[in-house]
Every structure is written in structure tokens, then in C-alpha cells.
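Here, each number is a calculation from the coordinates, and none is a lab measurement. Remember, it's a predicted structure, so these values are computed and weren't measured experimentally.
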Structure P
Amino acid sequence: MLPADRFSRFIDQNQLFNSGSKVLAAVSGGTDSVLMAHLLAAAGYHFGIAHCNFQLRGAAADTDQAFCRGLADTLKVNFHTINFDTEAYARQHKISIQMAARQLRYHWFESIRVQNHYDAIALAHHQNDTIETILLNLTRGTGIAGMHGILPKNGALVRPMLFMQRQEIEHLVTANNIAYVEDSSNASTKYARNKIRLEVIPKLKELNPSLEETFERNLQHFRELETLLELEVSRQRQRFTEHDGELHLSVDAVKNLKPQRLLLFHLLQPYGFNQEHVDSIIASLDKHAGRIFETTGYTLLLDRGELILKSTAGDILSSIEINNDTAGVNYGPYRLTLLHDDSPLIVKDNPMAVSVDAAKLVYPLSIRPWQRGDYFYPLGMRSKQKLSDFFIHQKVPLHHKNQVPVLVNGNNEVIWIAGYRLDDRYKVSGKTKKVTIFELYKTP
């Protein structure tokens with residue numbers, strides 16, 4: 001007799017799917033997935049069977065595939081199958097065979113689900129799989145998120161067998177004379193999960209014969225702790241303030257985080273920062289400003305009592321050429337326009353516009369980011385100054401420097417640090433006959 005009522009009750013309690021749902025059951029041919037298929041049938045659910053042949057075990061893999069096809073015929077449900085060249089995929093993507101098989105099957109399951117309008121993909125993980133996952137995560141250092149084990153539902157993926165232990169599954173299969181095929185690779189300890197199942201867990205059960213029940217109780221605590229952590233991280237995230245697309249968090253707020261390392265890691269993890277980044281950031285809090293921490297896509301700057309987080313997407317700006325007949329060019333978030341005038345007009349009280357002695361311009365000009373070694377003669381001064389020093393004196397934040405447009409003459413001299421200062425050599429004087437007016441606009 002199959003426990004169809006317990007099966008349906010677990011599905012309802014965890015809202016995995018409802019009685020009218022169409023479910024795609026992933027079946028390998030082993031005891032766990034075969035029993036799941038029989039339970040789905042016994043409980044009256046509308047489902048189909050999906051089977052992957054990874055072509056890793058020769059004729060045995062073909063036998064498994066044929067068995068699953070026969071099971072679908074017996075249960076009178078639709079059957080979906082595919083053959084993968086798993087080894088070639090692993091070589092192409094430079095990943096392990098296990099990871100290749102995982103990527104291939106989940107991608108295919110989802111494509112079958114969408115194409116055939118299934119509501120959920122049922123996987124046959126049980127309580128012992130959860131224990132193995134937690135122990136694996138402990139060895140890999142995945143943090144508290146790795147301690148909640150296998151969740152009953154994750155998007156379209158559902159696991160309706162998590163209420164059962166492996167021993168009960170094996171008993172039900174034997175008692176009900178349910179046929180199955182055994183994957184010989186399950187007995188190999190070359191895979192980390194198998195090593196834990198075959199060698200580690202038996203030793204732990206010697207210490208605690210009720211290991212499964214103990215883990216199930218611990219899982220509840222871990223999941224509740226994770227919920228508490230998520231709530232606290234969400235509360236602390238409100239301390240971020242946004243300015244021009246950047247996120248700012250005061251150093252004092254970081255110092256007051258308790259526990260500091262854990263909360264800062266979870267605040268920054270969505271932006272690609274790892275535990276090593278977090279340790280370095282914490283170690284830098286009481287040191288001089290200017291430290292920069294980078295991930296793929298984000299930069300974190302420690303600057304004047306704040307952590308400033310910004311996306312680096314679109315940060316790299318190239319040099320743009322400007323000719324004598326150019327009316328205007330777009331440069332990052334700006335537009336630079338040119339106006340030629342036959343009078344020595346001087347623009348005043350507008351830091352985003354400047355009048356330049358036209359006779360001193362050597363075309364083509366260019367507009368570009370500052371470069372190391374750049375210098376100019378600030379308006380009103382006779383001595384030159386490096387742009388890096390100028391930015392420091394102007395208190396331009398480090399992460400803004402690369403966004404400042406620099407207008408450069410054809411002879412490689414800096415004409416204008418747009419929005420900040422004209423080079424004294426290009427100012428309008430009593431000898432000026434014609435001017436070129438450059439004006440910078442922030443584009444919408």
C-alpha cells in the first residue's frame with residue numbers, strides 16, 4: 001500500500017502544486033524517482049515523465065532509458081527523453097562531469113516544462129539527500145544559506161518526497177514489488193556526495209542512530225535563523241542612501257553592525273563581494289580614505305567616512321575626436337557643443353561653459369577621461385599642476401574622476417577640465433580675435 005495521502009498532504013502543506021496542476025516528473029529509474037512516479041499516479045495527479053541519458057555508462061544507460069519508457073507506458077503518461085554528449089559538454093565548458101550533467105538536465109527540464117505547459121518539475125530528493133547536501137555545504141563553506149538543506153520548492157522545481165527517508169522508500173518499493181533499475185555510479189566513492197553517503201553518514205549514525213530525525217529538527221532551526229538574518233539584513237539595507245545612482249553607507253553604520261562581519265557580507269554579497277573582500281573592508285575602516293574594492297560590475301570606495309557602491313557598467317569612456325566643423329558630440333552622460341564667434345566673448349558664471357582663444361586650437365581636438373601624467377596650467381596660475389593633484393584639491397571623489405570630461409588640444413595639451421577649470425594658456429585675452437565656446441550639458 002502506497003502512502004498517497006501523506007504524499008498529497010506534504011504537497012498541499014508546502015504548496016508545491018495543486019490537484020489540477022500538470023507535473024513533469026524527473027525519473028532516473030532508481031528507487032526514489034520511480035516511487036515518486038507511482039505516488040503521483042496513486043494520488044491522481046496529471047503528470048509526465050522526463051528521463052536524461054547522459055551516455056556515461058554505455059549499455060547500462062540505454063537500459064535505464066528503456067526502463068523509464070516502459071514505466072511511462074505502464075502508468076499511461078507522456079514520456080520525454082534526450083541523449084546528451086555529457087563528456088563533450090564538460091570539455092567545452094571546462095567543468096566537471098557532474099556539473100555538466102546538472103546543467104544539461106536542468107536546462108532541458110525547463111525547456112520541456114515550457115514547451116509542454118507543465119506547471120512544475122518534480123524531483124525525487126528525500127530527507128537523506130538533505131543531510132548529504134548540508135554536510136557537503138559545510139565542507140565547502142557556503143555559510144548559513146547552505147544550512148537550510150534542500151527546500152521543498154524553488155521556483156518551478158518541487159520536491160514532494162522530502163517527507164520520506166531513504167529506508168522507508170526502499171521498504172515501500174520492496175513491499176509493493178515496484179521494479180526499478182540501479183545506477184552503478186551510486187556505489188562509486190569518487191563523487192563527493194557518494195563519499196558522504198557511503199562513508200561519512202554511516203559513521204555519524206554510529207554516534208547518533210536517529211541522525212535523520214535530529215537533522216530534521218536542526219533544519220527547522222536553521223531555516224528560522226535564516227529568516228531572522230534576512231529580516232535584519234533587509235532592515236540594515238535601509239541605511240543605504242542613494243545619490244546619482246550610487247549607494248552610500250556611512251562608516252559609522254558599518255562599525256555599529258552586530259555581528260559586523262556577517263551582516264556586512266550579506267549586505268554586499270548581491271554585488272559580488274566575497275568574505276575576503278569584507279575582511280579587507282573592515283580592516284580598512286580606520287585607515288586613510290581612498291581604498292577601492294572591485295568585483296565584476298561593481299566598485300566599492302572608502303571615501304571620507306562613507307562606503308560608496310556604484311555599478312561600473314558603462315564606466316569605460318573612450319576618446320572622441322572633435323573637428324573644426326563639429327557642432328557637438330556625445331560623451332557618456334554628457335553632450336559637448338561648439339560655437340564659433342568672431343568676437344572675444346568671455347563666458348562668465350557658468351562652470352559648464354568656457355570661451356577659448358580660437359587661434360590656439362589645433363584640430364582635431366579630443367574629449368576623453370584624464371590619464372596618469374596629465375597636467376595643465378589652472379586659470380590664473382603660471383605653474384603647472386597634475387590633474388591627479390587638482391582633483392584632490394577640488395575634493396573630487398575618486399570614483400568620479402574617470403567621469404570628468406577632459407578637453408584636449410591637437411598638440412596633446414589640456415584645454416579644459418570640463419565643469420572645473422580652464423587652462424590659463426587658452427584663456428581669452430586682449431589679443432584674442434575669435435573665440436570658440438564649449439558648453440557641456442548633462443543629457444537626460
Structure Q
Amino acid sequence: MSLLSTEWTALLYLAAAACFILALKGLGNPRTARRGNLIGATGAAIAVLTVFLSTDLDNVPLIVGVILVGALIATPVSRRVQMTAMPQLVALFNGVGGGAAAIVGLLELAHVETQFAAGAIAFTVFVGAVSFSGSGITFAKLQGILPGRPLIFPGQAWAMGLVLIAAVALAVVVVIDQWMLGAALLLVLGLVAGVLLVNPVGGADVPIVISLLNAFTGLAVAASGLVLGNVLLLVAGTLVGASGTILTRAMASAMGRNVSGIIFGALKGGSTAGSTAVSDRPVRSSSAEDVAILLAYAQRVIVVPGYGLAVAQAQHTMAELASTLEGKGIEVVYGIHPVAGRMPGHMNVLLAEANVPYEQLKEMDEVNPQFKTADVVLVVGANDVVNPAAKTSPGSPIYGMPILDVAAARQVVFLKRSMRPGFAGIENELLYEPQTTLLFGDAKASLTKVLSAVKNL
């Protein structure tokens with residue numbers, strides 16, 4: 001028996017939807033991101049409780065048991081995950097959402113009465129399956145289970161085309177006849193399509209595809225809301241789909257690429273691909289003590305963080321070094337590229353963990369004019385986002401990508417573990433410029449040595 005009236009149910013769903021909207025607003029700024037997360041979680045809790053109180057549910061103990069099992073798995077995983085593995089976690093969560101939407105669609109097919117509802121189910125099943133398998137492949141690539149480079153076989157574009165044609169044909173049959181076996185086959189085709197979609201994508205394009213698949217999941221959830229007649233699912237799915245689409249376009253724009261080029265170009269092997277090639281060209285290297293002297297006698301220092309900073313978990317050491325330099329009267333700011341790390345905001349969150357003041361974080365458009373007045377730019381773990389090839393080499397896979405204009409600085413100190421290229425698999429000409437000095441080693445160990453030397457000056 002329902003414990004809530006229709007009016008109260010609608011009001012609570014409205015409150016949950018408002019929480020989701022406010023959560024997205026809060027997540028748009030690092031200062032309010034934590035509050036946005038809490039508001040979103042509150043909205044989800046309201047939505048789940050409303051379902052329990054307003055619906056005559058069967059198998060309530062089984063439903064509660066499954067929720068508890070999911071919570072027992074997800075809570076410790078989320079708490080222990082490193083910042084470097086956050087994109088993988090996002091991919092997994094996204095895939096689970098898409099898979100859940102596909103399963104709901106299959107189960108509801110036996111209860112639909114209109115072709116419109118059957119069409120929504122066909123869409124949910126296929127797109128949800130694409131998101132599930134595609135997210136699994138992105139997780140495997142980022143985790144190192146699969147190679148990060150594009151995985152391509154002859155005729156892959158034709159295979160993808162045939163899968164899409166077969167999916168459309170099956171969807172038509174499902175709409176007309178509500179054929180359960182056809183829907184199951186549509187699910188299988190969606191799983192295959194997700195693998196074919198993501199396998200050819202490599203390197204820096206993988207996080208963009210995660211965002212695209214997130215949009216797919218949102219659309220699948222919105223379609224399931226139409227099937228179930230649940231307005232909240234429709235609103236939540238639409239919000240996720242719209243925000244995922246906007247984020248995908250923003251990330252692609254930040255890399256000077258377009259989404260269609262990433263997806264369809266990947267089928268031809270055109271995405272950015274990682275490389276293990278190591279250059280033997282001579283570079284100018286230095287010691288931690290020499291770098292400390294260079295920093296201590298500067299007036300203005302710009303730090304450019306990247307994935308290497310996250311891998312080394314060196315954000316706290318970097319923040320302490322910056323504070324020490326500020327104590328000597330040196331101005332320190334951080335130049336943040338939109339796609340530094342593995343996802344938008346990766347560096348912002350990483351530095352926030354180390355209590356770096358938000359005012360010191362400068363986005364690309366703001367910091368680029370400041371490089372020419374910087375005495376020293378300290379590049380920690382970044383590579384492709386400062387590579388001049390994006391401006392000077394038309395044949396480069398990153399050509400046209402907006403970059404941080406580090407080359408304009410008077411002195412550049414590059415902290416690198418080795419001469420191995422970044423995601424794009426190309427040499428960084430900045431490493432060979434006369435104003436560039438390299439400090440080889442693990443970022444945390446190198447920064448610790450530099451910090452100790454600065455304190456002793």
C-alpha cells in the first residue's frame with residue numbers, strides 16, 4: 001500500500017529534480033563542487049525513498065539487499081581510489097548506469113502497449129548496451145589492462161556499419177511486434193557496437209569518449225523514464241545527457257578536435273595514440289640544487305601541473321614548495337590546461353587536496369599572456385599541453401590544440417621521469433629549447449629535493 005499521495009510524490013520528485021540541477025550548478029566550480037556533490041546525493045536519496053513510499057513494490061527485501069550489496073562494494077572502492085584512477089572509476093560507474101538502463105528496458109518490453117513505448121525501449125536497450133561495453137573498454141585502456149593505443153583490424157569501419165544497420169532493422173521489428181528475442185539481440189549488437197566504437201580510440205581521446213558515453217547513459221536513462229512513466233528519470237537522464245554532451249564538446253574543443261573526428265576518425269586509426277619511443281637527442285639537464293637556486297632568485301614562477309604530478313602524488317610537496325617560495329617574496333601561480341591529467345578539473349581537484357588557494361589556479365586563457373613575464377615556469381608531469389607542435393607542426397596529431405604558451409617564458413624547468421613522449425606519442429620540441437632545463441626523476445622525489453634545497457638557501 002502506498003504511503004504517499006500522488007501530490008506528495010510529485011512534490012518530492014520535484015525536490016529531487018531541483019537538487020540534481022543545483023548539484024550540476026555546484027559542480028561547475030571547484031569552490032562549490034563538494035557542496036554540489038552533497039546536494040546531488042541528497043536528491044538521489046529523496047528519489048529512492050519516494051519510490052519506496054509511493055509504489056507497491058514486490059520483493060522489497062531482495063531490492064534492499066541488492067542496494068546494500070552495491071553500497072558495500074562501492075563505498076570502500078570510492079574512498080580508496082587514487083586521483084590518478086578517478087577516470088577509470090567514472091567509466092565503471094557510467095557503464096553500470098548504461099547497463100542498468102538496458103536491463104530495465106528488456107524487462108519492461110513485456111508490459112508495453114504502444115509502439116512509442118516499444119521504440120523508447122529499443123533505444124534504451126541499444127544505447128545502454130553501447131555505454132556499458134564501451135565504458136568497460138575505456139576502463140581497461142586507462143587501467144592498462146588493454147593497450148592504450150588504438151586497436152584496429154581490417155574492415156572495422158564496415159563491421160561497425162553492418163552492426164548499426166542490423167540494429168536499426170531489429171529496432172523496427174521490436175517497435176512493430178514487441179519481439180523479446182529481437183530486443184535481446186539488440187542488446188548484443190549494442191555490446192558489440194560499444195567495443196567497436198571505443199577500441200580504435202587511443203591516447204588523449206579516451207577521456208573524451210568517457211564523457212560521450214556518459215551522455216549516452218543519460219539518454220538511455222531518459223528513454224527508460226519515458227517507458228516507466230517516471231518524470232524524475234526523464235529529468236535526471238536529460239540532465240546527464242545534456243551535461244555529458246556539453247562536456248564532450250568542451251573537451252574536444254580544448255584539444256582542437258571535433259567529436260565526429262574523434263569517433264569516425266578513430267575507425268580509420270586517426271585518433272591520438274600513445275608511444276613508447278624514446279628520443280636520443282641531447283637535452284640540457286640539471287640538479288635539484290641548481291633548480292632551487294633558479295627558483296629562489298625568481299620574482300614570478302608559474303607551475304604547470306600534469307598527469308605526472310598526480311601519478312607521483314606530489315601535490316602536497318608542490319604546494320609546500322610554492323608556499324616556501326612565497327615566503328621569500330616570490331609570486332607563484334598555477335597554469336591549468338582544460339584537459340591536463342585525464343579529465344577536466346583533474347588538476348583543480350588534485351591541488352585542492354593540497355589546500356592550494358583557488359585564487360592561484362589560473363585557467364589557460366588567463367595565464368597564457370602571463371608566461372612572457374614569468375622568470376621560471378616549472379612543468380611537473382605535463383607534456384602534450386605545452387608542446388609547441390600544436391602550433392608549428394601541421395602534420396602533428398595535436399596540431400590545432402590550444403596549449404599553454406610555456407615557450408614564451410624566460411626559463412623553463414621540466415620535471416620528467418624519462419624522455420618518453422606523452423599521450424600523443426610525439427616529441428616535445430620545448431624540451432630542446434635553449435631556455436629549457438630538465439630535472440629527471442620521480443616528481444615527488446625531485447620536488448622534495450628542490451624544496452629542501454630552497455629551504456637551505
Structure R
Amino acid sequence: MADARRWWALLVLAAAQFMVIMDTSIIGVALPDMQRDLGFSDGGLQWVFNAYVVAFGGLLLLGGRLADLFGARRVFVTGWAVLIAGSVVAAAATTAWVEVAGRAVQGIGGALIAPAAMALLMMLFGHNARELGKAMALYGAAAPAGGTAGVFLGGVITEYLSWPWVFIIYVPIGLATLAATKLLPAVRGKRGSVDLVGAASVTAGIALVVYAIVAANWPAGLGGAALLALFLVVQRTVREPLMPLAIWRTPGLATSNLAMALLGAAWIPMWYFLNLYLQQVLGYGAFASGAALLPMTVAIMIFMIGITARLLGRFGAKPLIVVGLAVLAAGVAGLGFTGEFATNVLPASLVAAVGMSLAYIPAMMSAMSGARPEEAGLASGIVNTTYQVGSALGLAVMTALATSQEQLGFQAAFTGAAVVAVLGAALTAALMRKPAVRESEPVG
């Protein structure tokens with residue numbers, strides 16, 4: 001593929017990543033209006049968010065497998081068609097259960113899009129370490145930028161339009177993306193079967209574990225753990241498993257996924273509680289709260305695109321993951337000393353953003369680069385699943401911590417997230433051995 005065409009294709013993939021991640025955050029500000037219009041109970045409202053995250057995180061492994069079997073571009077296109085359909089259902093919902101169903105369909109679409117996009121990126125740039133670093137910088141920056149932009153756009157749309165528009169906007173964007181898929185490489189898949197038992201057990205297991213933490217329902221947690229154990233048994237016994245356990249012998253995969261899980265478990269709770277702090281303590285409205293998070297987005301974009309890729313080429317993945325998680329911990333801990341925006345929130349959040357920027361791309365590349373080309377979709381599905389599940393579990397734990405420590409509240413949540421980031425830095429420093437990316441060739 002011509003060089004210019006490859007970079008245009010990368011923009012399509014980065015835009016897809018941006019939109020998929022934005023879908024997890026754009027509905028946050030709209031939840032009270034949705035509760036009023038659709039009749040959600042206080043306990044049931046959480047599933048507007050959880051239905052997407054569970055379907056997305058639980059089916060990412062299946063999405064990666066399908067990308068390997070049927071071709072990444074075909075699965076990418078299918079995923080966007082499913083996401084558009086789910087968006088239409090969610091926007092048109094008049095009852096709570098239809099809304100949750102629409103969100104789950106959106107999550108299924110995202111689970112097809114994300115690993116297929118990563119597999120396509122590796123096809124386009126995996127042959128050149130320097131170009132791969134640049135491509136991963138742009139692609140990696142799209143994820144946290146999408147999460148933060150979702151908060152801002154959700155506030156704008158909810159304040160000036162109405163909550164169905166947070167879903168309607170995906171229809172024209174999805175159609176435009178489908179029109180641009182001609183820029184993506186068409187690669188044949190390979191023969192094989194789909195492990196449906198494995199897909200069902202891992203998705204249901206993750207859903208039950210998340211539900212158990214959110215609802216403090218330990219029988220559900222035991223059921224989820226049993227299903228996850230069944231998933232591992234199935235992976236050992238079926239002829240073509242969803243996740244061949246031998247892939248975990250790939251250098252750097254296990255420790256990189258551990259780092260990604262703890263990164264998500266620290267970053268997402270920080271973002272969630274920071275948004276609540278801005279609105280509930282500082283008194284910001286939906287629009288002002290979203291605008292206050294924009295400096296973090298700018299910092300992430302600058303560091304991921306302009307700095308992290310160069311540092312990765314010079315120092316390799318491990319030092320950046322360790323330093324990034326440590327810097328993230330410092331920023332999140334700084335938020336624990338709650339105060340005014342200019343004197344406390346802004347500087348601490350910018351420090352946290354720098355830490356996220358330093359750790360995210362190296363952890364992603366370390367997890368992906370050791371996999372064989374035919375396993376690129378699977379490796380992508382694993383690392384994305386790890387990040388999403390870590391995010392969901394981290395948010396559930398920090399919410400429980402903040403609720404149990406009423407006098408500390410936000411401080412308890414921020415402190416807990418900082419501890420998770422410190423743990424991630426320590427475990428990466430102790431366990432990561434062999435760098436999984438080339439360190440001798442500078443990037444940029």
C-alpha cells in the first residue's frame with residue numbers, strides 16, 4: 001500500500017478507536033435525564049454504562065478471533081454496522097430494558113471494531129519499528145482522548161439538545177467511517193472454527209464478577225469465578241480455543257497485560273471521580289465540567305504523539321511503564337488533597353495525564369509486538385479486554401471504598417487509585433524481563 005494511503009488509513013483506525021472509547025463516557029452526564037424519561041431505578045441506572053462495558057470487554061477476545069478467521073477489514077466493517085444499529089435502538093428507546101439492550105448491542109459492535117482495528121494497524125506498520133511507534137502514538141492517543149471528549153460532548157449535547165443525541169451522533173459518523181474503509185487493506189482470513197462455549201463463559205463470567213462487586217452480591221461473584229474457571233478448562237480441551245493458552249508464553253504478554261489492567265484500574269476511577277468532584281463539590285455544570293477536563297486531553301495528545309514515541313525508541317517499554325505508572329500515582333494522589341481547580345485540580349490532573357501518556361503506549365506495544373502476525377487480532381483482543389476489565393473492576397472497588405469511607409469520600413477514591421498505580425509500577429519493575437519492542441532504533 002502506498003505510504004500516503006497507509007497514513008490516511010491510520011486516521012480511519014484512530015477515529016474508530018476514539019469513537020469506541022468515547023462511547024463508554026459520553027452518556028455519563030446524560031444519565032439523570034435518561035433515568036427520568038425511561039424510569040430507571042437507582043440501582044438499574046448503572047447498567048446503561050455496564051451493559052456496554054461488559055459486552056465490549058467480554059467479547060473482545062471473540063472479536064480478535066473473528067478478525068483472524070474472517071479478515072480484519074471485514075470484521076471492522078461488521079462492527080461498525082452493529083454499532084450503528086445499537087445506537088439507533090438506544091436513541092429510540094422508550095423503556096429501560098430497550099435502552100440497556102441498545103447499549104449492549106453498541107458494546108458488541110465495539111468488541112468487533114477494536115481488535116480488528118489493531119490488527120489492521122499492525123498489518124500497515126508492523127514491518128517498520130520507527131513507523132510503528134509513530135502509528136501507535138496516534139492510535140494510542142485516540143483512546144484517552146475519546147474518553148475525555150465523551151465527557152465534554154456529553155455535557156454539551158445534554159445541555160443544548162437532549163440525551164438521545166448522544167447516540168444519534170454515531171449514525172452519521174459510523175456511515176462516514178464505513179465509506180472510508182476502502183482505504184484499509186483487505187487481507188484474507190484463515191480456516192478455523194469459533195469457540196462459542198469459550199466466548200459465552202468468559203463474557204458471562206466477567207459480567208457476573210463486575211455485577212458482584214457493584215451490587216456486593218458474593219454468590220454472583222462465585223458464579224462468575226466458576227464460569228471463568230470453566231473458560232480456562234475449555235481453552236485447554238477444545239481443538240481451536242478462543243484464547244490458546246500457549247499465547248501467554250509470548251514474551252512480555254503477561255506482564256504487559258497486568259500493567260494495562262492496573263493502569264485502567266487507576267485511570268478510569270480517577271477520571272470518574274474527578275468529574276463528580278468538579279460538579280458536586282466545585283459546583284461546575286455539565287458544560288463547564290467537560291471543559292475543565294480538556295487540558296488533560298491536550299496534555300495526553302502532546303505527550304503520546306510528540307514525546308512518548310521518541311522515549312519508547314530510546315529506552316524501551318519497561319522503564320516508561322514503570323515511570324508512567326509512578327507519575328500517574330503522584331498525580332492521582334495530588335487530587336486527594338482536594339481544593340480549587342486552578343491551584344489543585346489542574347496541576348494534579350496534568351501530572352496524572354503525563355503518567356497515563358507515558359505508560360499506555362509502551363504497555364500496548366509490549367503486549368502486541370511479541371505476537372505472531374496471525375495472532376495479532378487475538379493479542380489485541382486480550383490486551384483490550386484486560387484494560388476494560390481492569391477499568392470496570394477498579395471503578396467498582398473505588399466506588400465501594402468511597403461509599404464506605406463517607407468522611408473521606410473523594411479522597412478515599414483518589415488515594416485508592418493512586419495505590420493501584422503504585423502497585424502497577426512495582427509489579428512491572430519486578431516482573432517484566434525481556435523488552436518486547438526494539439530499543440536500538442530511535443523513533444521520530
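Here P(r) over Cα pairs in 5 Å bins from 0, in percent, for residues 128-207 alone was calculated and came to 3, 10, 9, 12, 14, 18, 20, 9, 4, 1, 0; which of the structures P, Q, R was it taken from? Only one of P, Q, R returns 3, 10, 9, 12, 14, 18, 20, 9, 4, 1, 0 for P(r) over Cα pairs in 5 Å bins from 0, in percent, for residues 128-207 alone, namely R. The maximum of volume of the Cα convex hull per residue in Å³ over structures P, Q, R, that is, the highest value, falls on P. Calculating relative contact order in percent (Cα under 8 Å, 6 or more apart) for structures P, Q, R picks out R as the one with the greatest value.
-11000 is what came out when helix-only ellipticity at 222 nm (-39500 (n - 2.57) for each DSSP H run of 4 or more, over all residues; to 500) was calculated for one structure; which of P, Q, R is it? Source structure: P.
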